[in-house]
1. Can you say which of P, Q returns 57, 21, 18 when Cα extents along the principal axes in Å, for residues 39-94 alone is computed?
2. When volume of the Cα convex hull per residue in Å³ is calculated for each of the structures P, Q, which structure yields the highest value?
3. Work out which structure the value 16 belongs to, where relative contact order in percent (Cα under 8 Å, 6 or more apart) was derived from one of P, Q.
4. When distance in nm of label points 7 Å out along Cα→Cβ at positions 23 and 119 is compared over structures P, Q, which one is greatest?
5. Please state which of the structures P, Q yields 0.15 when FRET efficiency 1/(1 + (r/R0)^6) of positions 103 and 143 (r between Cβ atoms, R0 = 30 Å, to 0.05) is computed from it.
6. Of the structures labelled P, Q, one was used to calculate helix-only ellipticity at 222 nm (-39500 (n - 2.57) for each DSSP H run of 4 or more, over all residues; to 500), giving -18500. Name it.
7. Between P, Q, which one scores greatest on FRET efficiency 1/(1 + (r/R0)^6) of positions 79 and 111 (r between Cβ atoms, R0 = 25 Å, to 0.05)?
8. Using distance in nm of label points 7 Å out along Cα→Cβ at positions 87 and 127 for the comparison, can you identify which of P, Q gives the largest number?
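Every number here is computed from the coordinates shown, using simple stated rules; none is lab data. Just so it is clear, the model here is predicted, and its values are computed rather than measured. Cβ atoms are built from the backbone, for glycine too; each structure is taken alone.
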Structure P
Amino acid sequence: MQVAKYKNIKVYVITRSEKNRKLAKQIGADWVGGYGDKIPEKLDGGIIFPPAGDLVTHALSQLDSGGKLVLAPVTMTPIKINDYNLIWQERSIISLAHITKRDGVEFLDIAERADLKTSIEVFPFDAVPEVLIRVKHGEVRGNAVIQIAENV
């Protein structure tokens, strides 16, 4: 979201979680809602973060002609598109797993200029089982980082 805001791109967030809706508002989303809510306008692009293939049809329905949908998870449940009209009008679906080295370099350049702020919690390696449970329940603020060795 920070990069989008840096580039003056409107950010709309759709999520089931009330906690995530509050967080999106706090960090500057222009509009926040749930899956049943109507967004104010068709989107030029979207990103799906949960690994749930059933969200693809909904996300495609929110895109304008020429819109691009990015699938962020490395794996996801099967994708079923029942309405093939959603993939017409030059809409496209790409996976974050297929970004190029050039994409990464460009992002890092923007990240540096935008002065991105991140949030992490560091945990010792022997706490991995408990950390995974905390991550699953949304109890980690930002990203969980596992420290494998001392003084690294």
Structure Q
Amino acid sequence: MVRKAPVVGQASPTRMVLRGALKRCPRCGSGGLFTSWFTLRPRCPGCGLHIEREEGFWLGGYVINFATGEAGIVVLLAVLIAEVANGHHINAALFVSVGVVVAAVGPLLTFPPSRTVWLAIDLIMRPISDDERVAAQAAVAAAAIDDVNPVPPPTAVDGP
């Protein structure tokens, strides 16, 4: 049986969201979308997709990031309610301290995946147009002609 090669842009919605959760391009699955924890490249290095598809595009990503941060607080609140309902003594300072850490660190940890998950959701709701497809192909072709490798190749690990 011959396996068909995957076609860029034809992933299922579930696969696209999972790719986004792993900080990969939802369209082609390639990595290297981020230059740092908080900085995205303008285009996907694999398929050339323009990451910020329109002005104000990241509002959805911020909502996802906010929701994941709030989910951590809700879980902490549920634990607090369960402890009080079962008659346990509660160390309020501990719960407040953990709540502050969850509220501050949670959104920082989920920032990159929230952006790529939002990109996946947007691509599901609004597939790329012909103009976007042509621009993406032109960007990949220009990078190939200029011999630009936006994602550095993996380095070999020296043995012992």
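1. It must be structure Q, since only it matches.
2. Comparing P, Q, the top value of volume of the Cα convex hull per residue in Å³ belongs to Q.
3. Of the structures listed, the value fits P.
4. On the way: P: 0.7; Q: 1.2.
Across P, Q, distance in nm of label points 7 Å out along Cα→Cβ at positions 23 and 119 peaks for Q.
5. Numbers: P: 0.90; Q: 0.15.
Traced to structure Q.
6. So the calculation was done on Q.
7. On the way: P: 0.25; Q: 0.55.
Of structures P, Q, the maximum of FRET efficiency 1/(1 + (r/R0)^6) of positions 79 and 111 (r between Cβ atoms, R0 = 25 Å, to 0.05) occurs in Q.
8. Max of distance in nm of label points 7 Å out along Cα→Cβ at positions 87 and 127: Q.
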